[in-house]
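Listed next: structures, encoded as C-alpha cells.
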Structure I
Amino acid sequence: MKPLTNFTKAELDGRIELLRREMLDAEVDAVILASAPNVGYFTDLNDQFPWAVTSRAAFIMISLGGTMSVFLPEVMQTLWREDKPDATIVSWPSPRPGDEGITELAAAINRLPSRFGKIGFEIGPESRLQMTISDWTRLISMTPSFQRVDCSSICMNVRMCKSEAEVARIIAAGEIFGNALQALKVGHVEGVSERALAGKVLSKAMDLGADNENFLAFGSGPGGYHSVVASPGIRELKTGDLFTIDAGIRYSSYYCDFNRNFAVGKATDHILRAYDALIEAVEAGVNACRPGNTARDVYAAQANALFARGFEGGKLGRFGHGLGRQITEPPSNAATDQTILREGMILAIEPAVMLPGGALMVHEENALVSADGPRYLSPLAPADLPIL
C-alpha cells in the first residue's frame, strides 16, 4: 500500500491551537508530553527511538504562548532540527543515568511565565509519565514554583475527534488486516499451531505495508476460547474448535482494532446462534454511534441486543473503546462511561457472549461517529461464521 503523505502544517498547527484552548480552560501554563502517541500527534514525528529503549528520554513542552520546546538526546537532534526548524531544541549527551534531561527540562519550566502556577504532565488514566521515579522526584524539587497536574484528559479531548486524514489511516490499517486474513484460506488449519497461523497473517500484513508495531491476539478451543488478549501459543487447532484472531494493525502510526471468528471443520448450533447474536449486537452498537449519545448508550445497545437473543454478555468490563494512535483510547463503551459522543470519534464496537464451560465469543468492528449517521471503517465480517 502506498504510504500516505504527512499531515499538513495547517492541521498540526490546528491541533496545538486546540490544545492551548484546553490548557486555558484548565488553567495550565504548559504541558510536558513524553509518550509516543502524544509526541507523535502534536509533531507528526514518529521515530521509534527513544521509546524503544529505556535508557533514553524525550519530551516536548507546549506553553500557552511561544514556540514548542523539544528536549531530546543529542543523537536525535539532527532529525528534529530538520523537521521542526521553528521549535526550540534542547539536547544532552545521553544516556545520562540520574539526570536524563531533567536539568534542562527544569530550567525551561522555571523560565516560564506563571499565569496559573500549574504544569501538566501525563499522569492520569491511560497515560505514561515516561521518566523514572527518581527523575520525577528531582524535577518536583527543582521546580517549586509550579504545581504538577494531570494533562492526559486535556490531550485526549483534542485527540478524540479524528480528522479526515486520520480516518483515512485507520481505514487503510483495516484494509491491510482484512486482506491479510485471506492467508488463512490457503491450506489447512487443522493441526496447525496458533503461532503459525498468526505468523502467516502478520507476515502478510507487513507485506501489505503495515508498520512494524502491531498487536495480534489469538484464542482457540473446543466450543470457544477463554481470552481475547492472549498471545498466539503452540496449541494446534482441532476439528470442532472455535478460534479468533484479534489484531491492532498499525498503518502510518494509526491502528485499526477488530477480530474475526472461525470454526475448524464444523460448528455447533449454539456457536452459530452466538455468532448471529454478536453480528446483531455490533449493528446495534454501531447504530448508537451518533453525536449526542454517550459511550454508555453504545454499551447498552449491544447488551440489549444480546439479551433479546437470549445470551449473557461476556464479562470483559466493556463492549469496546476508542482508538487511533493507540489501539485502545478513551472512551470505554461501558455502563459507567458517560462520555458524550462527538462527530469524528472512532469507536471499536466489541460485544462478547458467554459460552458453556466459561468460554467466550467476541465480535468487533470499527465505526465512525458522524452527523450523517454511523459509518463502518473496518471491512465487515461475513454474515455467516466462516468454517475452514
Structure II
Amino acid sequence: MSQAKKKILFHLPIPIDSGSYNGTQGRILGVMKYFSDRKDFFEVDAVSGNKFGIVEWGAAQKQEILKCVDNIFVYEGDRNLVDFLYTRLQSLYYQKILQQQLPVDSDYFAPPGYVRYMRQLISQKNYDFIWINNLDYAHLAAEKTSEATRIIDMHDITSRFRLVRKNIPGFEKLKFDYESNFKREVKLIDKFDTVIIDAQNEREILSSHLPATKLRLVPTLIEGSISGSSTVPYQSREFKYDLLFVGANNQPNKDGLNFFLNSVFPEIVRHKPDTRFVIAGKIVREIQIDASFKENVDCLGYVPDLADIYLKSRVAICPLITGAGTKFKLVEAMAYAMPIVATKISASALSLIDGVNAFVTDDPMVYAEKVIRLLNEPELAQKISQEVAKTFENEHSSLSVYSKLDAILGM
C-alpha cells in the first residue's frame, strides 16, 4: 500500500517568472523544482494574493504555476477596499507622521482580509506543512490554527535589509532603529516551528536568539542550472568576454557597479586595454558608461537564458558595497564554475574564501589586481574554477539541498 502524500500549502509572495534571475524568484523556483522532483511524495497547493487595484495573478500566471503545483489559490486583494485603507493608514502613520520605516513585524503585506482567506484555506484541508516565504508575510501563519508544521523561509534577515535600505533614495529620510526591529523580528519568527535561513552568517546572527532545533540552513538551489562539476571545463571554454556582471535594477547593484566602473575598471583597462566587460540584466537602465570605455563594455539588458554568457565569460564580478543576504548572481556563477572576484559584503553569505575558491576584497586597487591576475594566468583561473565548483557541489547542488529539505519535511 502506497504512503499518502504529504500536503503542503506553499505561499508565493509574487508571481513567478521562470526567466527571471531575481534572488527571491530564483530561491522559490529552486524549492518548487524540489517539489516537482518529489511529486510522488507531496501534494502542493500554492497561495498568493493580488494587491488592491492590481491583478498580478491573471490566467496566464496561474497556468504557469500549475506546471509546478497541484492547485493555486489567489486572494483577490485587488477588490478589497478595507484592506487597502488598512495598509494605507499604516504607511501614512509610520512614514508620513512618524517619519520612520514600517516596523519589520508590521502586517502591511498581510492585512486582515488576506489572513482570513489564509485561515479558511487551512481549515478546509488537512495540511501537514504551511510554508511562508519572507518575513513580510509572516502574519499569514504566525498564529497556530491547525496541527500543520509552520515553516518560514526568511530569504534575508529583514531588519538587516531595512538597515541597508536607509541609503536608498526615498528611504534616506525615514528613521530605522535596527536593535528594536531585530528584536521584533526574532519574536515574530519564533512563533513558527521551523525557521529556514540560506546563509551561515545569518545562522550565526540568529543562533543566540532562537532554539538550535528551530533554525535550519538551506542554501539557495539554482533551478534548472547545470552543476559546477558537470559543466564545460573552464580550460575548454571559448571565451567572448573577460568580465561578467549580472544584476536586476536595484540600488545595491547600481552603487556596486558604479563603484567598479569608477574605481576598479579604469585600472584594469590601463593594464589590459582590450578588456571586454559584459553587463546583463535590467541594471543597464541605471548606469552611464564613460565614453572612453564604450569599446570595452557591452550592455545587454535582460537576457532570458544566461547559460551561454556565463560559459563565454572568464571572470564573474560582484562589487556590491551595500546590501544583505545571499547574492543569487554569485550562486549562479558558482554553478558554472566561474572564477569570482567579489567584495566582502557580496561574499559574506557564501563559503567563498579569499585566495582559495574566489578572490574577496574591498580595496579597488587590489580588486583590479586580482581580476588582472585571473585574466593573465589561465592556470590560476582554472584552479579557482575547480575549487568553486567543489564548493557549489558540496553546498548548493540538488543532492545537497534536497537532503536538507527532505530532513525538514520528514522524508
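Just so you know, all these numbers are worked out from the coordinates, no wet-lab data involved. Here the structure is a predicted model, which is why all the values come from computation and not from measurement. Cβ atoms are built from the backbone, for glycine too; each structure is taken alone.
One of I, II was used to compute log10 I(q)/I(0) by the Debye sum over Cα atoms at q = 0.06, 0.09, 0.10, 0.13 Å⁻¹, and the result was -0.27, -0.59, -0.71, -1.07. Which label is that?
Details: I: -0.27, -0.59, -0.71, -1.07; II: -0.26, -0.58, -0.72, -1.18.
Attributed to the structure labelled I.
Please compute mean count of other Cβ atoms within 10 Å over residues 236-243 for structures I, II and give me the label with the greatest value. All intermediate terms of the calculation are to be shown ahead of the outcome.
Details: I: 19.0; II: 15.1.
Biggest value here belongs to I.
In terms of distance in nm of label points 7 Å out along Cα→Cβ at positions 28 and 276, which of structures I, II is highest? Each step should come with its number before you reach the end.
On the way: I: 5.0; II: 3.6.
Sorting by distance in nm of label points 7 Å out along Cα→Cβ at positions 28 and 276 in descending order puts I first.
Can you tell which of I, II yields 183 when volume of the Cα convex hull per residue in Å³, for residues 140-203 alone is derived from it? Spell out each step's value before the answer.
Details: I: 183; II: 102.
The read-out comes from structure I.
On distance in nm of label points 7 Å out along Cα→Cβ at positions 4 and 332, which of the structures labelled I, II is highest?
On the way: I: 2.8; II: 4.2.
Ranking I, II on distance in nm of label points 7 Å out along Cα→Cβ at positions 4 and 332, first place is II.
Further question on the same structure: One of I, II was used to compute P(r) over Cα pairs in 10 Å bins from 0, in percent, for residues 252-299 alone, and the result was 25, 62, 13. Which label is that? Write out the running numbers ahead of the final one.
Details: I: 20, 36, 30, 13, 1; II: 25, 62, 13.
Computing P(r) over Cα pairs in 10 Å bins from 0, in percent, for residues 252-299 alone on every structure in I, II gives 25, 62, 13 only for II.
Thinking only about distance in nm of label points 7 Å out along Cα→Cβ at positions 148 and 372, which of I, II has the largest value?
Working: I: 4.6; II: 5.7.
Sorting by distance in nm of label points 7 Å out along Cα→Cβ at positions 148 and 372 in descending order puts II first.
Something else about it: Have a look at I, II and say which one yields 24.9 for mean count of other Cβ atoms within 10 Å over residues 244-251, as calculated. Don't jump to the answer; show the numbers that get you there.
Working: I: 24.9; II: 20.4.
The value was obtained from structure I.
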